[in-house]
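K.L.:
Structures follow.
Any read-out appearing in this document is the output of simple, stated calculations on the displayed coordinates, not a laboratory observation. Keep in mind the model is a prediction, meaning the values are calculated, not measured. Cβ atoms are built from the backbone, for glycine too; each structure is taken alone.
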Structure I
Amino acid sequence: MITYNIIGLMSGTSLDGLDVALVRLHRHENNTWTYELVQAETFSYQPDLIEKLSISTQLTAIQLFKLDKELGKSMGEFVNHFIQKNKFDKNNIDYIASHGHTVYHQPENGFTVQIGCGTTIAAISGIKVINDFRTKDVIHGGQGAPLVPIGDFELFNSEAESFLNIGGISNVSFKKNGKITAFDCSPGNLPLNKLAQNKGLTYDKDGVLAKSGEINFFLLDLLNNLPYYTQNGPKSLGTEWLESEFYPLIKFDRDIENNLRTIIEHEAIQISNILNKNELKSVFITGGGALNNFLIERIGHYFEGKIILPERKIIEFKEAIVFAFLGALYAENIPNCLRDVTGADQNVCGGVLHLP
């Protein structure tokens, strides 16, 4: 058995902070994998960094390069604090595996950009860093996303028939004809948080505001008829799609509760349509959206199967766990991006190694 101790880092588009998870991964003689979540914590970004990240697509090239280094420095410092606080021995940590923070995701134009400089993280932490997991897949014609499904079926395969992660964007994975199928299925927390912020809140806790609103059926019909939902996978969503296709349909300065209610219904319908269409009997839900009680209630209203919510640590840190796993696959030179999922012309072992 081969064992890796890897710190997984996940910075989501919803800007709720950096998830840091120390994961112990075991590759067994039959090439199956198991994991232990040793410790995990979410670190909040400073307000000025949140502001820069929120407008990152509007920055000049020089400003974006500076932000890349600034974010890398913060990530490295968070890792050092995490290690010191928990009294871990750095010498026993093999790698940091960092997703980075997505600024641009345009596989149709041949690129995807995640900032959070890997060399800076390595220099500050003194630990080898693997990042930029998506680019090689995009070079081979893939979407560069989603990356989590390989972890779903290697680490969590006994939990359910399908896996749904509701972060800034929601994505689903399941097996069809023996092959993993996965794609982004709808927005997730991004539009919900954007609306809640207009009420002076960071997010709509438990979906309370949404539950108090009424469905705008005209808006619901517009959202459900967006062209993305008729496309076949592999496919993926980015903030660019939200800005160009989704947000123009919504008035963010009024009818906040009704708009929240309508978007919740829209997301529940789109997610459940996919699960029901593929005759899936159970779904394992993680990500920040899994803590939105009203959203989960509405998915349950439409989904014909069983909803499984794991313990809170897994809900919050599954993606960080999986990125640690992608780092272990990189270390073993095993493909961690699957062409059946992304649409690439071949499986690839994505990632870039940065030495301290």
Structure II
Amino acid sequence: MEDLNYYLQRAVKDGASDLFFIAGSPACEKLEKAVQHINDERLFSTHTEELVKQLYIQAGRSSDKLMENGDDDFSFAVPGLARFRVNTYRQRGSLAAVVRVVAFNIPDWRALNIPEQVINLANQTNGMILVTGTAGSGKSTTQACIIDQINKTRACHIVTLEDPIEYLHRNQLSIISQREIAIDTNDYLAALRACLRQAPDVILLGEMRDHETIRTAMTAAETGHLLIATLHTSGAVNTVDRIVDTFPEGQQEQIRVQLSMVLSTVVSQQLLPALDGSLVPAYEIMHMNNNIRTLIRENKTYQIDNAITTGSREGMISMDQSIYNLYQAGKISKQTALDYASNLEYIQRRLG
């Protein structure tokens, strides 16, 4: 069996996004959303246990949390190679691991086809920006590019709260404090509350998992900070509804009012297979205006999609329009546009 370093180097060399160590299958890597075997040698439970042990040695970390809870998240760096984000877990009585490959340097947003209007969110100085999408849609990378732009253009204090830390930021015009959950602090809520006493100008919150964290995040945005957070939701409508539904029914009206005031922008993204074999991002962008604030307060979120469609002059774009633009630019196929459309009838009409 190959050792861990071989697999890490192979993944970086091949440009893989993830490595998989699961008993009963050969070690695998994911290339452009397709999982491929690295070799033909099937891993047994003793092999995966050894690879998981090597992962913990690389990270200088105890496996107590894995043994106690059945899963664990952490990250580590290999000098001269890359950073790696790891999830270890039990499955069918054996240990397994998925390793995400993260480049040392913050990627160039232009090379990733991130729209300029997304990067320009770095110019905002207060309010709440939400970057949403399914797992693996590139949310963390988009966040990192926005933080990098702030770091290059403004002299401020940026505090990031992540589980685990993916991209390492070096101080440029800004100073950056990066805190990892379970290592530097107990949890998101405790870290966020402490953060408000650390004179932050910008707060990056890796995930909003419960109503107490969401409430504290909204308070931070209300009190003059710029807060950038992620949610595992698709689209602005689902994002707003998810936040409100997290709270008990008796508090939801108050939360809708508060959210309508502090929310600034929702960016929702997904990765589509491109004609050249790579992945290309499609974005929905919703900026708050008086109309959308009123829709949120009055619990008429089902009308937000129409407001986004008619808000192009304010820099808004719907997911379907973004997908259609990619098709028009010759980056994706007609079938891909149909497969990933939110409103299939709309895309079919546009495609003729």
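K.L.:
Can you tell which of I, II yields 1.3 when distance in nm of label points 7 Å out along Cα→Cβ at positions 126 and 222 is derived from it?
P.N.:
II
K.L.:
Could I ask something else about it? Work out which structure the value 16.1 belongs to, where mean count of other Cβ atoms within 10 Å over residues 270-277 was derived from one of I, II. Don't skip to the answer; put the middle values down first.
P.N.:
Working: I: 18.8; II: 16.1.
Going label by label, the one that fits is II.
K.L.:
Figure out for me which of the structures I, II the number 1.04 belongs to, where Rg/Rh (Cα atoms, Kirkwood Rh), for residues 38-101 alone was derived from the coordinates.
P.N.:
That value comes from structure I.
K.L.:
For which of the structures I, II does the calculation of FRET efficiency 1/(1 + (r/R0)^6) of positions 14 and 62 (r between Cβ atoms, R0 = 30 Å, to 0.05) return 0.70?
P.N.:
It must be structure I, since only it matches.
K.L.:
Given a value of 21.6 for Kirkwood radius over Cα pairs in Å, calculated from one of I, II, which structure does it belong to?
P.N.:
II
K.L.:
Please state which of the structures I, II yields 26, 18, 8 when semi-axes √(5λ) of the Cα gyration tensor in Å, for residues 110-165 alone is computed from it.
P.N.:
I
K.L.:
Related question: Given structures I, II, which gives the highest value for distance in nm of label points 7 Å out along Cα→Cβ at positions 214 and 326?
P.N.:
Biggest value here belongs to I.
K.L.:
If we compute relative contact order in percent (Cα under 8 Å, 6 or more apart) for structures I, II, which one ends up with the highest value? Spell out each step's value before the answer.
P.N.:
Details: I: 22; II: 12.
Largest calculated value belongs to I.
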